[in-house]
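The following blocks contain the structures, represented as structure tokens.
Read the figures in this text as sums done on the coordinates, not as results from a lab. Note that the coordinates shown come from a computational prediction; the quantities given were computed from them, not determined experimentally. Cβ atoms are built from the backbone, for glycine too; each structure is taken alone.
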Structure P
Amino acid sequence: MGARADIVNRRAKPKPKRTQIRLLIADDHAMILEGLAATISRQDDMTVVAKAGDGRKAVELWKAHRPDVSLLDLRMPMLNGVGVIKELRDLDASARVIVHTTYDTDEEIYQAIRAGAKGYLLKDAPTEELLDSIRKVHAGETCIPPALGAKLVSRMSGEALTSREIDVLKLLAGGRSNKEIGADLFISESTVKSHMRSIFAKLDVMSRTEAIAAANRRGLIQL
């Protein structure tokens, strides 16, 4: 009887509960936010502790809950994803963040990783890839799909535009002439032309139209 009871007792012992990854999700699209929360909450090893609809709220909720991993949209009101990452990393250098976005321009990937994101995933990625990325980032790994990684390498190896050159590009995209750009930026028309030559060389383009298209493609400007 004693041996049989011992076997029964051993069988009756509950399995140890898996440690859950605590997540904060931030996205300004309510349906995406709720869909992500529902998907993640169905996982035995994950739980959603906070949801935010804008970047400023995301920072506030992060302070209150200190999640293990934060899943952030890149373009949000109040404070964009890169701004959120910077603030979280200032609060805790070990904060683990995954960018979850529809945008895959060279510049946006670069800025997010530079700010401290540990993962960068597009919203059309399979659910299993998203869940796998959360687990890997929680474990201390960095997760960037190969195609996005190639863009990041390309951006890092290329010569960066200066803030003044980006100002010129933005005005150029707005249809301004060289003379009008100079007046807006309080610089001479010859200085504008000098900036334009530098922009063309760095973007490897031959015309104003190509420069605008290349800058938009890389995420340097938004049309």
Structure Q
Amino acid sequence: MSAPRIWDISERIEPETATFPGDNAFSQEWVMQKVHGDSCNVSTIRMSVHVGTHTDAPLHYANGGDDMASVDLQKYIGRCRVIDVELAGTPPLVTAECLTPELLQGAERVLLRTSAEHDHKTFNPDFPSLGGPAAKVLADAGIKLVGIDTPSMDHSTNKELDGHQELYAGGVAILENIDLTGVPAGDYELLALPLRIVGCDSSPVRAILRELS
């Protein structure tokens, strides 16, 4: 019997990985290298914790919210559903109407695909986002985690972060910058654990989908 198929839905992290405007891009510095006579290779990295595929802790958008070391890990592991969504408006938002009860029935976690392709090296200032109304539908449906294949649940000009806030009010975990290219819509097992960073607002994750038995 063959092992279940795995889809890696994480962005590659490298100097060319696009960042949100104002964030620190990824960089790497070698502290020790065997080619220079050292006993091993050791490097230091620097980047915003929002570079690449990541999860936001409630502390990111709520004073007094849980930091990254305090989030409920159960939300990041378990059955999930990949959904192709409809968009409307400028900048585009996921429509609340496309998130029907039939589509969400039985779903515990949902990953939203807004585009057929995902380019981790390009920041699109007009990227689609979830927004408040669609976020409320998902929170009211009891969804434990929402992922999206764009940089944020809210557009860069939305300073109220109403998509984040609706998810926070419903206790919903967040994944951003996932790459669903080539992943068929349907149900999978999600594993996307954050790092246990005390006092931090976000964490990179290695997010994968595993084929269900």
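Worth a mention:
- For the set P, Q, ranking by distance in nm of label points 7 Å out along Cα→Cβ at positions 140 and 164 places P highest.
- helix-only ellipticity at 222 nm (-39500 (n - 2.57) for each DSSP H run of 4 or more, over all residues; to 500) from the coordinates reads -17000; which among P, Q: P
- Structures P, Q, by FRET efficiency 1/(1 + (r/R0)^6) of positions 68 and 188 (r between Cβ atoms, R0 = 35 Å, to 0.05): label with the highest value: Q
- Sorting P, Q by Kirkwood radius over Cα pairs in Å from high to low puts P first, with the largest value.
- Identity of the structure behind 30 (criterion: relative contact order in percent (Cα under 8 Å, 6 or more apart), calculated), options P, Q: Q
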